[in-house]
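Pasting the structures here.
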Structure P
Amino acid sequence: MPRSTFRAGLSLLCLALALSPRAAADPDPGTSFGDAALPVNLSGPVTLEGCVGLALGRNFTVRIQQFTVFEAMDSVEVQKAAFEPDFNFNANKQFAFQPANEVQSSTPGSTAPTGAPGQQGGTVTYFTSPTTTTLETAAFTVNDTLITGGTVTAGYTLVRADYDPVFTLPNPSFSGTASISVTQPLLQGAGTDYNRAAIESARLGVRISNLNFKSTILTMVLNVETTYYNLLYQRGQYKVQEEELKQAQQLLDENTIRRQTGVLTDLDVMNARAGVASAQNLLILDRQAVHNSEDSLLQLLGDREFSSSVGDVQFPQEPQSEVSFARSYKLARDNGPNLAVAQATIDQFKLAALKAKRNTLPELNVNGGLAYSSYAPSVSQSITGNWNGYNWTGGLTLNIPWGMHANRALYHEALSQVRSQEVAYDQADQMLVVSVRAAIRGVETSVESVRSSAENTQYAAKAYELTKAQFDAGLATSYLVLQAQNTLETARVSELQAKVSLLLANANLRFLEGSSLQLYRINLPE
């Protein structure tokens with residue numbers, strides 16, 4: 001898959017999510033969508049779908065993970081390039097000069113008198129002429145590696161020879177040679193499966209990178225959901241604490257008035273003031289927790305300025321359906337990336353084992369070649385003239401390392417890696433079973449907790465109303481009213497926590513199933 005296709009696919013899925021019906025009510029993110037250089041604007045109502053859409057285009061972890069996919073794609077092209085032909089051209093000129101030399105040679109039996117020209121006592125002196133030789137060579141070759149493991153080399157060589165003095169005709173002369181040679185392994189290094197193993201392994205690497213990218217997206221969605229729900233909880237707890245402070249302040253005002261009329265004592269007023277102080281302190285801590293949660297959400301959305309205020313967040317309307325281990329486990333196996341990554345890794349190790357096994361065989365190569373040559377007084381005639389010279393070669397090459405110990409050890413090592421990864425796959429499957437079982441149990445427990453905590457809140461509210469009525473009638477102390485207030489506050493926070501825990505349990509189950517991609521209409525390119 002080309003890199004441009006991957007980028008286009010990711011951009012389209014982000015845009016589709018932003019324009020989906022679930023996100024139709026979101027505020028327009030404007031130029032901040034997908035542009036991490038601009039600040040995030042969350043001043044309006046903030047929905048979970050809108051946050052997920054922003055994080056897809058801006059989250060730093062997601063953007064970093066994209067580059068690992070690009071690198072894996074490039075590695076496939078690198079492996080394919082091993083079977084692409086390469087072209088070579090070589091031009092060379094050679095010049096040789098031999099000066100005139102005086103050469104003497106003895107002439108046994110010579111009767112020439114001493115002192116005769118060119119002769120001295122039976123020795124003949126020769127004077128060679130100066131010679132020059134010029135050779136100009138141009139060679140063009142094409143080398144190609146076959147998918148079977150063989151190599152093919154084809155070429156053409158043109159040589160111009162010029163001699164002075166001329167001792168052969170024609171001069172200058174042009175000789176051309178066209179040749180082709182083939183070498184093919186028969187044992188070690190032979191076969192299309194052996195030679196395609198590196199390409200297939202690189203393609204599996206692309207699949208693994210895509211699966212890891214999918215895992216990153218699922219994790220990012222889970223983190224956004226968790227942070228969004230945590231912000232819901234912190235703001236809900238803040239509102240509960242505000243109500244608690246309001247009730248504590250109302251009780252203090254009432255106790256102050258009743259003390260002035262002599263109905264209550266200073267102790268009642270001090271207890272009420274202590275309740276107000278405690279509520280104020282908790283409110284300050286809750287405000288800090290709210291701001292921290294807002295920063296965490298902005299951080300996930302790739303914001304670097306943290307200048308935007310986060311608008312209202314609402315509980316998402318998620319219909320609660322019956323959960324089933326069989327259904328969730330099947331979805332987790334089919335959609336989850338972890339087992340798929342483990343399986344792709346096993347396939348990679350099997351390809352390495354295939355090559356290692358083939359390398360335990362001896363090297364046996366067959367080779368052959370054929371060449372035709374021509375000889376003419378011009379370049380054109382050397383190309384179009386008679387190709388009446390030829391030669392051919394053929395043979396076998398056998399190489400057997402003593403004992404083949406190294407290659408056999410490498411093959412056993414490759415087999416061990418395959419078996420180890422198969423055990424790791426079974427371990428990952430077991431962990432998936434345990435995780436899905438725990439997630440199912442978490443959803444079921446949270447559903448029951450929401451129901452019981454809602455009842456507890458109703459009872460606590462009723463108890464507070466009765467205690468307050470008794471206090472107004474003079475039948476209960478302000479201390480009892482404070483206790484009832486604290487009990488009601490704890491019940492409300494517990495109910496809020498139970499609701500958020502149910503949302504988190506559902507999000508965790510969707511994460512394991514891989515179904516959160518369908519929920520937010522995220523279609524990742526394969």
Structure Q
Amino acid sequence: MAAVKTNILTAEQEAKLRQSIDEYVGSIQSKIDALRQDGTDKVVELQNNLDSLKRDRIYTQQEKDALAAKWNQELEQAKAVEAKNKDEISRLIADAETYLNAHFDKDYYQAVVASCKEERAEAQAKYQESVARLQKEHQETMSKLTDQHEIKDEKYVHKNRLFDAKMQLAKDLQEVKDRQHNAFDHRYHLIDLLRMSRFTIGETIQQKWENYKYTFNRRDFLLRNGLYLAIIVIFIGLCIATPIVKGPNVQLLTMNNVLNILQQASPRMFLALGVAGLILLAGTDLSIGRMVGMGMTTATIIMHQGPNTGSVFGHIFDFSTMPVFVRVVLALVVCIILCTVFTTIAGFFTAKFKMHPFISTMANMLVIFGLVTYSTKGVSFGAIDPNIPKMIIPRINNFPTIILWAIAAIVVVWFIWNKTTFGKNLYAVGGNPEAAAVSGISVFWVTVGAFVMAGILYGFGSWLECIRMVGSGSAAYGQGWEMDAIAACVVGGISFTGGIGKISGVVVGVFIFTALTYALTILGIDTNLQFVFSGIIILVAVMLDCLKYVQKK
């Protein structure tokens with residue numbers, strides 16, 4: 001019988017295909033290494049020595065100066081050698097790269113790809129054959145059994161054998177995947193040696209794409225992005241449905257609508273960024289909506305046009321005699337102070353008495369709403385000075401500059417989370433407070449600090465919302481906003497298990513909820529039904545988060 005022709009390579013055959021490439025590039029690499037020995041390599045070595053010398057405390061200053069002078073002289077000589085050999089090294093690198101471009105894919109990589117393709121097919125066929133054999137053996141065994149316990153045991157054994165066969169298939173496929181990935185990487189390993197880890201933008205992108213494909217897992221991808229994909233599909237459906245329901249002249253995806261969504265999302269971004277830090281500590285905040293109501297009322301009173309139409313504890317305020325800019329700054333400062341005072345109280349009780357944030361912030365919510373409603377009798381304080389929005393958040397060529405305030409908040413909070421000691425401690429305490437305490441981190445001050453930062457952001461957000469809405473502050477304003485802020489964080493991947501989340505996720509979550517609410521409003525969907533959509537999204541988001549947590553466990 002004639003042998004079946006196959007493209008599958010043995011390890012020896014693959015090494016033989018690669019041998020000529022390794023030998024050619026290796027010979028060039030040897031010449032380059034020799035040219036770099038007294039040049040580039042010496043420059044790197046001496047620069048490292050000089051950097052270390054600055055931090056060295058063993059030598060006296062006189063000894064340091066002598067060594068530095070000596071090494072600087074050697075450095076100049078090495079740089080001269082480097083410059084002298086630069087053109088020759090560049091020529092050798094170009095020669096090696098030309099050879100790689102001409103031979104690597106054609107003589108080696110394509111053969112490996114073809115081999116891997118056939119190996120995958122063979123692994124699948126082997127698996128199917130194994131399953132068929134196990135099924136046949138199982139049926140033969142089952143036909144001979146009559147005892148129920150033996151039948152149950154046989155089913156259990158059969159199930160385990162099928163699982164083992166599936167695991168063997170996964171192992172075989174992973175080996176094939178590793179083989180192809182290693183073959184791809186070998187080219188860049190050679191280039192890495194030739195160019196000393198300098199890659200072009202195109203080469204960097206190619207490596208990242210290959211690494212993404214290599215590490216891609218469908219289950220993990222769907223757990224991380226399944227909700228986003230579903231929301232995108234829903235939003236596309238809403239874009240299609242809008243002109244059908246409302247008429248061809250009404251389009252959802254227009255530049256004006258996008259700017260309106262970003263404008264509405266901007267104040268809410270501050271709130272979501274604030275509560276995100278608390279969720280990072282495995283906490284939450286139920287008082288956000290009442291903070292907004294308090295901030296809106298306070299800002300409206302201070303920035304009101306003329307004497308206030310309502311009173312606070314029976315007293316009517318009039319800040320209209322003050323300069324407009326002073327009133328704007330005063331309103332911001334007072335909003336921040338009030339919100340920070342209340343969040344600090346909640347943070348103190350949470351950190352000091354290990355009280356769950358659900359309880360401490362719920363108490364805040366009730367106290368704030370009661371105080372603001374009692375002091376103002378629940379009335380709305382009307383409009384603020386119309387010049388203030390034009391001064392703080394003007395529209396420039398129809399672009400709402402309120403968006404820039406949100407971008408500034410995102411940048412600042414990102415910097416705090418990722419580039420400061422407090423941010424690193426925030427993740428550590430959220431991930432494992434006991435371990436953080438043992439490592440010397442003050443869990444108390446990190447917790448209080450997170451609440452203080454949240455209060456500052458709430459104050460900014462309520463002040464900005466007051467300017468956006470041109471006032472109309474009342475105790476009832478902001479009702480339900482805490483759910484929107486928390487939901488945006490959860491949808492954005494800030495995990496309630498603590499210590500997991502990114503600022504980019506918060507931003508995406510805020511945009512998703514604002515866009516969805518805006519789209520449903522344009523379609524004329526009842527507000528109560530909008531709550532149903534939000535509830536379903538929150539439930540699915542938390543479910544996916546829990547699944548990720550269970551999978552890690």
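Taken together, the values in this text are just the output of simple stated rules run on the coordinates, not laboratory data. Predicted model only: the values in this text are computed from it and were never measured. Cβ atoms are built from the backbone, for glycine too; each structure is taken alone.
Looking at mean count of other Cβ atoms within 10 Å over residues 198-205, point out which structure of P, Q has the largest value.
P
When distance in nm of label points 7 Å out along Cα→Cβ at positions 46 and 502 is compared over structures P, Q, which one is greatest?
Q
Say we calculate FRET efficiency 1/(1 + (r/R0)^6) of positions 318 and 398 (r between Cβ atoms, R0 = 41 Å, to 0.05) for every structure; which of P, Q gives the highest result?
Ranking P, Q on FRET efficiency 1/(1 + (r/R0)^6) of positions 318 and 398 (r between Cβ atoms, R0 = 41 Å, to 0.05), first place is Q.
Once FRET efficiency 1/(1 + (r/R0)^6) of positions 86 and 158 (r between Cβ atoms, R0 = 41 Å, to 0.05) is calculated for all of P, Q, which comes out largest?
P
To test your reading of the models, identify which of P, Q gives 43.9, 168 for Rg and Dmax of the Cα atoms in Å when calculated.
Only one of P, Q returns 43.9, 168 for Rg and Dmax of the Cα atoms in Å, namely P.
A value of -27000 was derived for helix-only ellipticity at 222 nm (-39500 (n - 2.57) for each DSSP H run of 4 or more, over all residues; to 500); which structure in P, Q was it taken from?
Q
For structures P, Q, which has the highest computed value of distance in nm of label points 7 Å out along Cα→Cβ at positions 134 and 286?
P
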